[in-house]
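Please treat every number below as a calculation from the coordinates, not as lab data. These numbers come from a predicted model, not from an experiment.
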Structure I
């Protein structure tokens, strides 16, 4: 299996930006014409828990 692994990642530390990115990813994944979604950002675990 081939995986898309980014060579560079962007650290997201702002809560509003992280929430927007997650919402965008969710909307893209739910779109019927989209087969796969890849991203190169990294959200801190504590921030992810805060957004959940």
Structure II
């Protein structure tokens, strides 16, 4: 990032299946494949600022 503070969002999902190879899937494709299989999820927000 060039200047200022930036936030980065990371989301982790625990699934009860292994997803099939979705090729070049969009976010919507991945969310659809995960639907009904999420056991738990967590989100981490990290910040970064150049000194």
Which of I, II yields -4000 [helix-only ellipticity at 222 nm (-39500 (n - 2.57) for each DSSP H run of 4 or more, over all residues; to 500), calculated]: II
Per relative contact order in percent (Cα under 8 Å, 6 or more apart), the highest-valued of structures I, II: II
Comparison of I, II - label where Cα Rg over 2.2 N^0.38 Å is highest: II
